[in-house]
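These are the structures in question, set out in turn.
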Structure I
Amino acid sequence: MEVTDVLESLKVGTITVNEAKKLLSLYSIEKIEDFAQIDMGRKHRKGIPEVIFAERKTAEETKKIISRVIQKSDSILISRIQKKDYAKILKFVKTKKLQFKNGKNTTTLLLYKKTLKNNRGKIGIITAGTSDIGVAEEARLTCEAMHCSTITTYDVGIAGLHRLFPIVKKFIEEDVDAVIVAAGMEGALASVVSSLVSVPVIGLPTSVGYGYGEKGVAALASMLQSCSLGLSVVNIDNGIGAGAVAANIANRVRRE
């Protein structure tokens, strides 16, 4: 039962104050054996669902966390499942009768029990190239986990700048609340987009690139050094972080 469900039940009188107090006391830290402590209250404090970073976890550890969290929450993000474990986790999710969303070129999954309503903020997501899609998809799944709708357009980098203008026009027409720009190499696309739109832009540098500024270092430096105002930057390949920032902005705008 979600916190809001507890409060609604108390409001209509189907549970007592003591019962509500007992239920709410469960939404603190959930200890799972000796390898995980889950912050069950994060979603209600920050609007961001629980995220399991699965890259260094075994399939069994990930399954145990999913089982425990989904008892008390309607959704959960599983970030960067090891490729060798991806099929195992998907099979497990299906046995739990959970719905899921996945993304192109990523092993991140969004799991949920109730149909997610994307009826809050609206976010545009752009990648400079096709190699940036996986990280951008992580951002998309995070936005959707936070009930935002997304408009995605991939492979519109500055090597062919004319590709950018139709999507910027669409973002303006659709009245998006924020834009995420994922780019590797020199990362210039984020600055260009920021100079064309009136909403916050989140630069998402990706580890695409080689030579002197390899592994996203040049893209990160370029975005941090941008002279285009209204651009903020997350760490290299931090799609989850970019999605969380954009969705928090968008949901706040729509709430106001």
Structure II
Amino acid sequence: MLDKTKYFEEVKSYKFIANKSLGQNFLVDSDIAEKIVKKLEIQTGDIVLEIGAGLGSLSYFLVQENCDKTLIDVDEKMLQFLREKFKNIEDLQVKRENVLKSDLSKYTKIIGNLPYYITSGIIEHIALNATNAKKIVLMCQKEVYPKLISMDHNPLSILLNYVCKISTPMNVGRNSFAPVPHVDSVVFELIPNQCMKDERNKGVYKLMCQLFLHRRKNILNCLSNVIGNRDVAKDALNKCGLSENLRPEQLNIKDFQNLFEVLKS
């Protein structure tokens, strides 16, 4: 295997080619990278995906595991680097791929350092499509994490708390990256439950997103706007036992599921 110290020194030296438009900041603290990969608790037989592999700070430890592994990124320069460094590794695929277009259902473990500009979109895609995942370990900017655990009641936090358990975050200081970003990061784990396989999730989530577009309006007005018929909206709310004056943020996941089922029928 490549010498760890030399590998991470080389990663650090590449800070000048970081693509700001892709949110690239390379993790250069090898101890933290190793801790993050250990959180995934990889076992023989796992099928592992790394999202946004970059220069391979997490990949360095991931490729040493006895499992099928796929590294994806959208930057061809990063992929060329990875292919060269890990060319002798078995059970490894390195692919140019946009995670938002990836089939996540085949992976049992997912890991990634998520770019700020698309963090929510990636987590949403994981929550709706990683139906066979047993564990997901993600790193994001520190300010994003509170929004995922319902400090701000929103469709993504409602969905996440329904389909998985969210761990307490591990802080990662900004000086662990090159180039040094303006904010700190956190690493957290998602432990999926059986609700991840609920076939209604995509439909319910779409409905939630539509209703939250006007979250300060009452649910009757929101629903009327979505379906284009106030009488049908009133009837649906009545069948679900929901007051017309509630706001979307006052509903729980069961309320949204019941509403979805009534509207579907």
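Match the computed value 3.5 of distance in nm of label points 7 Å out along Cα→Cβ at positions 91 and 139 to one of the structures I, II, and report its label. Each step should come with its number before you reach the end.
Details: I: 3.5; II: 2.4.
It was calculated from structure I.
Given structures I, II, which gives the highest value for distance in nm of label points 7 Å out along Cα→Cβ at positions 211 and 235?
Largest value of distance in nm of label points 7 Å out along Cα→Cβ at positions 211 and 235: I.
Given structures I, II, which gives the highest value for Cα Rg over 2.2 N^0.38 Å, for residues 155-226 alone?
II
Quick check: 1.2 is what I get for distance in nm of label points 7 Å out along Cα→Cβ at positions 11 and 147, calculated from one of I, II. Which structure matches?
I
Which structure, out of I, II, was Kirkwood radius over Cα pairs in Å derived from, given a value of 19.3?
Source structure for this number: I.
Each reported figure results from applying straightforward, stated rules to the coordinates on display, with no laboratory input. Because the structure is a prediction, the values reported are computed rather than measured. Cβ atoms are built from the backbone, for glycine too; each structure is taken alone.
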